[in-house]
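K.L.:
Some structures to go through are shown next.
Since every read-out is calculated from the coordinates, none of them should be taken as a lab result. Please read these numbers as outputs of a predicted model, since none were measured by experiment. Cβ atoms are built from the backbone, for glycine too; each structure is taken alone.
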Structure P
Amino acid sequence: MTLQSAFFEKYLRNNNSIFLITFFLLIISATSTFANAEDSDPSILDSGVLTVASEDTSNYLNIGGALRYNLYLEDYGGSIGESDSQFTFDLWRINVEGRAEGININFEYRFYPTFGTHFIKQGWLGYDFSKQTNLQVGVTQVPFGLLQYASHNWWFQLPYYLGLEDDHDMGFKLTTARGNWNFHLAYFMQADPNGVAQFAPQNTARYSYDIVPSQNQSNAETSQFNLRTTYNLQHSSSSNTELGASVQYGGIYNSELDAVSDHFAIAPHIDGTYGNFNIKTEYIYYNHNAKNDASNNTNIVRMAAYGVAPYDVAAEGNMYVLGVSYSKDVDWGPVSNLTFYDNYTYLDKSNETFTDSQHNVLGVMVTAGKVYTYFDIASGKNQPWLTDTFGEGLGAGVIDPRWNTRFNINIGYYF
């Protein structure tokens, strides 16, 4: 047994509860004491990531949701047939946000009729130690890379399909701000809970892509630590640059072997807003040191989400992410804003026998009251959703692939 495996076996599997409670009580005690002394200092928080309570501690409850539809046309090679164009019921969801006696709640449950699946996206209880410091417990967003998203479009960027964008897991997350600095420290005992899947195994019914047991790999994610820090440079009232870095380290538990291996990822990033322009860029290196049920190292892991069958993902790789958007306010009846964007990711797989993947989304988001409509031209080479053979691409891939394209209109009413 390696030193790393012994560490996980001793502290993160057998003594999860004792280790976890002790660790977070120490962190919370130290942080809350320091935060109370710094309450008067101004802070800059990640928009959309953390809602900090005001001095008003009154109870409240907000209930909302969304209803979305998809209209698309696919070109994946060959002649375009009747099934390549559809108008589908994308999703409906329920959102609950509130506070009672100083405890915050944030909950979102999603239903996808087209996929025959439903599951929780997030569900956490929170406590604000101060204006700068917050603790979330439950299913919460993993603090890694660009937040809240690495993308501007409806399709996300490629890291999402490898579990490295807008990932949600079950655990504890502490967020604190110190002047221009933001810090996130988190521990996730396991991946997000399984929902209900009509057409695939239950462990695939989830919002986030995670390693799941499949075929000869009885693997699942466990005991993950995340550390993320950002520094905000305010250039003017309409221009700022966020510089950030993230580290992620956790275990991969094989139930057949009753053993834990490890995996990790790093991601420096830049998120800049300059007037009407926004630029998102990051580099991600990840490495899953997984074993199959025969205790052999494997060059792929299997991941799944949305109640769809698991697919292969290269166990090690480098991703290069770039997104640019331009926002323009307009006065066209109900239409108030147009946001144009182009998002691109290149996945360089470390295994030289694998073929790399590319992902690009060019489009515009139209805002009209509470209706947000994305017009996306999504293109990919070895992208698992942009192909007639679902799931093919992020593993070994296809040699000399073509650019597959899907024109997608997503219409969403958010309330």
Structure Q
Amino acid sequence: MNKKLFKQIRNEWRFNIWIFVELLIVSVVMWFITDNIYVQVSNYIQPHGFDVSHCYLISINKLTPNSHEYNPADTTENDDRAELLNRIQHRPEIEAASYSQNSYPYNGSNSSSIVKYDTISVGNNDWILRRLVTSDFVRVFRIQGANGETPDELAKLLSKDKILLSDNLFNKHKMQSLNQLVGKAFHVDLDTTKNYILGASIIPMKYNDFDSKKYSYTCIMKLGKENYKDMNELCVRVRDNMDHNFIENLWRDTDKQLRIGNMYISDIQSFDNIRNSYERERMNDIRNYTTGGAFLMLNIFLGILGTFWFRTQQRRGEIALFKALGSTNHDVFTRQISEGIILLSAATIFAIVIDINLAFENLNKAHNGIYLEPVRFIATVLISYFLTAAMIIVGTWFPARKAMSIQPAEALHEE
């Protein structure tokens, strides 16, 4: 049967060549869509390096002289902020609280640094996010050490004025991990006259949900009380079992317990809302791309369905003859499907050559800065192949089933 099938394909080459070209174009387009979705999904499921569940951002403002409640005698802003942090930390529902400056996740306002060790310098062409924080910042967002350090252990290191750096900071310098440099002195452009001791390397923190963590670099440094007046963020983690109505309960106590000097709480936001707002534009882009890809795949499916439907309908007499000679429905169906799969397999071989060239020209989407990765390429080619094969099977199954339901004598008479 296989020899007869290949012979039939060869004899009908004029019609099959157009199907081959159609499947070649479809295979390339399907691979391009699949490759893009693969990169997006791979980036999204990567560990974030932080956890914002049960976390809240508390905004603090200061009364101006125009306010009738303003106290001109209050000039101890650092002390006021320290007292406010202390009161919030001692609330029963609070697990951890910290001040920071342009440091919390999903924050579009950032500061950068240049970090140097010996002759290695990173930050001139790569963005190192500088996070100036109080030591409990790592406990609020449950940041983990690359060597298994817990947030509590990292907080103790920060309290000793040691710095924390992303474990992947020197990847471009062929250093796979910073663990071997723990305890060594680094220079940070925040103060080039001072040596900063590396307390621990941390699991890389992604900048957002859809970017790779490979080139996300972080430098976490402790802030002293003398800098509290420059802090524009108060982040808290609420205990898991005490998260219900946290915002309402905190608002109720703001005037009585959390109003200190001229300092007052002006806003409270859940990090779930902050994350949704920050990622909204990116989510819309991905949703539009996915919708466009799905629409394109639907058109591809309808095109393949129409092609193989027409092809099968033309062979009603042939199908009837097979059945008259004793072939079962399964035999007829397998023969019709096999022809389409053989043409797809041949087209896929040529499509792979085109796909490789597209990747070499960097026309597809980069993943960790790489456009052509063996595992990723094989996976996306196989996914696109099986998706197209499924379209061929569905496009052949419906008309073949209808044709097989006709009595052989009737079909041959019509032929």
Structure R
Amino acid sequence: MSGRNYLGLCAIVKDEHLFLEEFVAYHQAIGFETFIIYDNESAIPVAHTLRAQVERGLVRVVPVRGKNMQMPCYTHCLETFRNKAEFLAFLDADEFVVLKKHADARLCVFDYEKHPGLAMHWVTYGSSGRLGRPGGLVLDTYTQALAGNVQNNQHVKSIVKTALAVAARDPHQFVFREPGMCCVDERGMPVTSALSPFCADVVQVNHYSFKSQEDYEAKMNRGRADVAALCGTRTLGQFYAQAAAPVVSAPVLSRRMAARIKRAVDTEAPSREIETDAACLAAADEAALACAVGRLMAENKAAVAAVSLLSRRCAGDGAWTTAGLLALACARLGMRERAVDLCRELLVAEPSVRSHFLHFRVLLELGERAAAASVGRYVKYACELFGTAAAPQYAKLREIDAREGLGVWPREP
């Protein structure tokens, strides 16, 4: 299998050693597979802070010198590491992706795969009344988001398709290969600047831009990584203003997740919520792959099946069986648009009985019984018309129809 990943993360950091292990552990836990960290002259080198993660091959550290290096580093990452991951998120160390509807970040990105990238809105978190640095996890300590219409929350951060993105325009948006290409927000609307109308029903980026007053003062002293014109724009007045602003309680971590992240930080051990399935990745033929995925689905592990199939596809297995099984896994997960899109693509590439039968199964999995029955009747008619009634799909269709009562075969009186 190829070493190419589906989803990676790029960041440029300076003196973030207190928070980097949590940043990596959390994002690995929700599905990010590889990390490219640009170390902008940190007093304690990132390669030292994340030594265990570097040794495991999870993190790659790139030293960089100079001021205002964020955009050059983002562009360098795309030019140098685009073959390391199909999609790359570009985040700061005080930003955490929070999933609202998906079990894994790879499944969230897959829902938007037909676009050049996904733009996710900030949700700004305050200091939770902290003056001194409290220790512990950021996600566990700062649980109060600024309430109301927070102007900063109109900013987006991007996950981009590496084959299409060519350069960073600013920390929030990218230049793509063709005119008119851009990221979309979670509603599928084009995002053509650093800001767009706020939406965060599917995914958001928690922006811990303040933390404690001690942390904020250290942040002011570090300066900015993006553009020189904005240096000096962070002030204690901004910190005092957020401390007096209305807030809403918005914790991220469950007790179980908090314990897992703490354990990963303390032990430097890997932390991943959804692992890929070894048998699915190792399957050498279509029958073995179908058997492995069928087992996962029977065990209610559709998310594991889906991310395993995505990994196979990244490794170069773009075969019909991989795509078809992925469509079924997506249907089981309620990802209707992606499941139907995959069926459509397979029908265009191969307008065969098995492609139509897959469409039938996906519709049935989605609970669309009338539509499934219609497709089923077509499969039955095609098999009988072209003399393929002995095909395995014909027998399976009859078995499903008898069990589900779809009416593909007329009921006997």
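K.L.:
Have a look at P, Q, R and say which one yields 1.7 for distance in nm of label points 7 Å out along Cα→Cβ at positions 74 and 394, as calculated.
P.N.:
P
K.L.:
For log10 I(q)/I(0) by the Debye sum over Cα atoms at q = 0.07, 0.08 Å⁻¹, the calculated result is -0.55, -0.64, so let me know which of P, Q, R that is.
P.N.:
Answer for the origin of the read-out: Q.
K.L.:
Something else now. If Cα Rg over 2.2 N^0.38 Å, for residues 170-209 alone computes to 1.75, which of P, Q, R did it come from?
P.N.:
Label of the originating structure: P.
K.L.:
Still on this structure: Computing distance in nm of label points 7 Å out along Cα→Cβ at positions 154 and 362 gives 3.8 for which of P, Q, R?
P.N.:
Comparing all candidates, it corresponds to R.
K.L.:
In terms of mean count of other Cβ atoms within 10 Å over residues 82-89, which of structures P, Q, R is highest?
P.N.:
Answer by largest value of mean count of other Cβ atoms within 10 Å over residues 82-89: R.
K.L.:
Here helix-only ellipticity at 222 nm (-39500 (n - 2.57) for each DSSP H run of 4 or more, over all residues; to 500) was calculated and came to -12500; which of the structures P, Q, R was it taken from?
P.N.:
R
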